[in-house]
1. Of the structures labelled P, Q, which one yields 1.71 when Rg/Rh (Cα atoms, Kirkwood Rh) is computed from its coordinates?
2. With volume of the Cα convex hull per residue in Å³, for residues 317-468 alone as the yardstick, tell me which of P, Q scores highest.
3. Work out distance in nm of label points 7 Å out along Cα→Cβ at positions 397 and 429 for each of structures P, Q, then name the structure with the largest result.
4. A value of -1500 was computed for helix-only ellipticity at 222 nm (-39500 (n - 2.57) for each DSSP H run of 4 or more, over all residues; to 500); which of P, Q is the source structure?
5. Out of P, Q, which structure matches 9 when relative contact order in percent (Cα under 8 Å, 6 or more apart) is calculated?
6. To which of P, Q does the computed value 18.0 (distance in nm of label points 7 Å out along Cα→Cβ at positions 109 and 421) belong?
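Derivation of every value follows stated rules applied to the coordinates shown; laboratory data play no part. Because the structure is a prediction, the values reported are computed rather than measured. Cβ atoms are built from the backbone, for glycine too; each structure is taken alone.
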Structure P
Amino acid sequence: MPRNGKRFILFLVAIALTGANTALAQQGRTKPRTPSAKPTRPTEPPIRTASGTQPAPHDDELPIRSTRQSAVHAANVSIEVHAPATASFGLPVNFELIARNRGEGPAENVRVEAELPASADFISATPEPAAESDTIAWSFDRLEAGAEQRIQLRLKPTGEGPLRCHAMVTATAITSAEAVVTKPRLQLAVTGNSQAVAGDEITLALKVTNPGTGPATGVLIRDLVPAGMEHPAGDEIEYDVGTLAPGESREVQLVLAATKAGDQTSYVQVTADGGLRETKEFTVHVREPQLAVQKTGPKQRYIERPATYSIVVSNPGSAPAGRVEVVDELPAGVVLVEASDGGRLSSDKKTVRWAFSELDAGEQRKLSLTVRPTAPGEFVSQVVATAEGGLRAEAEAATVVEGIAAISVSVTDAEDPIEAGGETTYEIRVVNRGSEAATNIVIQATTSRGLRPTKGSGPVGYEIRGQEVVFEPLPQLAVRSDALYTVRVRGERPGDLRFRVSMHCDQLESSVTKEESTRVYTDE
């Protein structure tokens, strides 16, 4: 192939390469390579949600986002050759080569080649070429966008006819594109009152902020309600926030009811698209009043004997109890004698009432009341303490009330002294001055020698056994009643003679003995 034809083909290839570089540069942003997944490191305790338990990510796992695509900046290098219209044989001719970068990006490794015509001799070039032969070349490291490189070529024609100078340019095209990268973030703050009393409503302010440079989408707030608090929607609450622009904040109010004393911790989590997550804990110390009451008293009492009871009402809780009221019930057969600390008897005389505006946490009040039982039996008295918030405590005390059989016996003689051979009558009177009936009363009379029993009388039958008169048992002697027995005796010899009476009943541990003396005399 002729040398000129070969050079022309090289020139076309150079133009084709330059156009291909420009076309590649103008195709725009290519799809970025997908990064490999990073292992997730353990973070703070997870939040339990309706969709399960999810760990919190780290900042280095957060997504980045491009808000827009910029224009593509590519190089576009061309070559121009300028020559005069005519030239004279034997005189120098000036050619000018202009390499231009009409693109928006720089070009590197720029090479300009010129093929010298066969009908001319090379004289000089500015700048100096890198090589001299049939083809001369120039190399330039960089050609900025919009810049040009001019080359002056001086030739001397050696024959007539057309004088052509072919030139070509090659370059490395640099293409660039620019994208603004943004990164959303989540910041969560939980505020509220950290102290509360059981039964109170607690308002928590949940504030989520996007301090990042891009919008956060799909923002969702979840709260795990602790066991000691309640919410009408259940134990897991969700708030759909939506999209948060950079620098934007959103706040929601969460109202919970405290139901149990102790430290109650809410776990709050905010999530967004792309794995964004932030977790906070908020602890409320819940205090709770409590109420307790105790009542103590005698286990046993006798009728009409006063009985004193002790009542202790206390608040073992962690908060004050308000409007405390203590009411003690008086069972039938019991009469109030007195009550301490301003206790008041009701109009129907069935209850005693105390009232206090407040009972501090850990405080106790000691009360007492004294009653008088008027009938026998087992008496169970109940005391009830109440306070605000439905607090209630109860206690009771039981007392067995018994009666007393206060039995006495007396003996008197109708005539004293008596003449030997004469008679006198002894009266035996049994009286029950107690509070309980006496049962199985037995009367037995014994006379000393010289007095002989002759006759008896009483509420029951009797039997004379020599010097003794034994009456049958009297089944019962009511309270505040008496029984009269008589024994008729005859004085058989003079002297100071004795009449002894022994009494026993179920209520006495031992017999009661009474004695009466009678003098028997003679006229001799």
Structure Q
Amino acid sequence: MLDTATIPMTQPRQVGRPGDPCVMVIFGAGGDLTRRKLVPALYNLAKQDLLSREFAVVGVSHGSMSDEEFRKWVADDIRHYAGSTANADLIEWFLRRVYYVTVEFDDKNAYPNMKSFLDKIDKEHSTHGNYLFYLATAPRFFGEIVEQLAGAELMREENTQWRRVIIEKPFGHDLESARQLNQQLLRVASERQIYRIDHYLGKETVQNILAFRFANGIFEPIWNRRYIDHVQISVAETVGVEQRGGYYDTAGALRDMVPNHIMQLISLTSMEPPISFQADAVRDEQAKILHAIQPLSAEDVLSRTVRGQYGPGVTDSQRVPGYREEEGVPTDSRTETFVAMKLAIDNWRWADVPFYLRTGKRLAAQNTHVVIQFRRAPFVLFRDTPVADLMPNQLVLHIQPEEGISLQFAAKVPGPIMRLGGVDMNFEYADYFGTQPSTGYERLLHDCMIGDATLFQRADMVEAGWCVVSPVLDVWKALPPRNFPNYAAGSWGPKDSDELLERDGRRWRNFEK
């Protein structure tokens, strides 16, 4: 019987229209991503009245489970991970739309049966034939699942029906594998049906970069090589590899973070104004930036990149093991857990402005931020004063754990002589706009449900990101590191990372706990 009950209201309506009616099919429904992120995100969308009442979820995995057993999992995950006080009526409304199917992902015979099951769910919940497939699986299944869906005619769009697939990272493990995966997907689906997700783009501050840059007349005129000295992008984590040692040792920090998360931050920070906020207009400008990043020669890799691996140390006053002592990691592993690079963008706006990036595990603080450092003011006015140096102005976009923006500038210290002190003007989202429960996936899932691909990577963007890191991977493979581990857990990374900037007369901006 069709359940047409409205979503139980728990708060004022959220601005924005609800997602389209659809069945969301989650491949890998028994995994950590589904339980910690996807299910709580769907619940939060329902709580904000951004989920269609004509909606259902079908979990797909190889483990045997009944609908009722899966629903109990889902209810527990909502209560544990949704980030807010759970509403019993809303959970009950949500659970009536949850189902489970046992499938081996490489079983060709399972997909026609899945089609019949989805047809039944579609009729029962009046989801208009719209299917959203989320691939929360191991990367080796991405291409095969989409091919099997297409073979069962589950990617075919007719009349007003839509079929979309969300693909998690990593999208390939190098340039060639990314190209092959793109070709495999595009043989059976169109680009507009493919949503390559990067959960960093669900962060409010990341989305706000465009609004901040292009909606404020005081910043856009100085966002160029004439006024900006350099840009720093840091993605620092205090955690180690946790239970992911086996996977991480085949990937490393460079593959895991740079072609996706960091390339997205670089492109949004440096892109030209798009002609509109339509998805392809924004992504066209992002792609131009990625293609404009100067490729690194073998000599550049040796002088402009740094790799590191953490050894034992202290984090949060606790002794922690080194990377080679983590579960699933070989005792002689040469995999990097830290990367720093100096890149250049070869276009008119950013000529001669270096972009420094770094990312690492087991660093001194969890902090993701973008630092825009402006050029120093002329010293002439202060030549006869005790001022020994003029500090540069810095604009910092804080992405996590706190989301906000700060501006550092110089002011005179009160007193009879000319002394300057640094002043920070801080804006935090929570103080001005309040907070809503969020896993970082709510915006991205909602965008997919309404067909807005702005925050998802296009095929050319993925390949451009891999083009940047491919020369580094090649050199590092040919010249294995000889000094690993080379930084202690709880530090800010290897000494070579600091020297990368010090050679240019600059230094990293660190934000301690």
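1. Attributed to the structure labelled P.
2. Comparing P, Q by volume of the Cα convex hull per residue in Å³, for residues 317-468 alone, the maximum is at Q.
3. P
4. Label of the originating structure: P.
5. P
6. P
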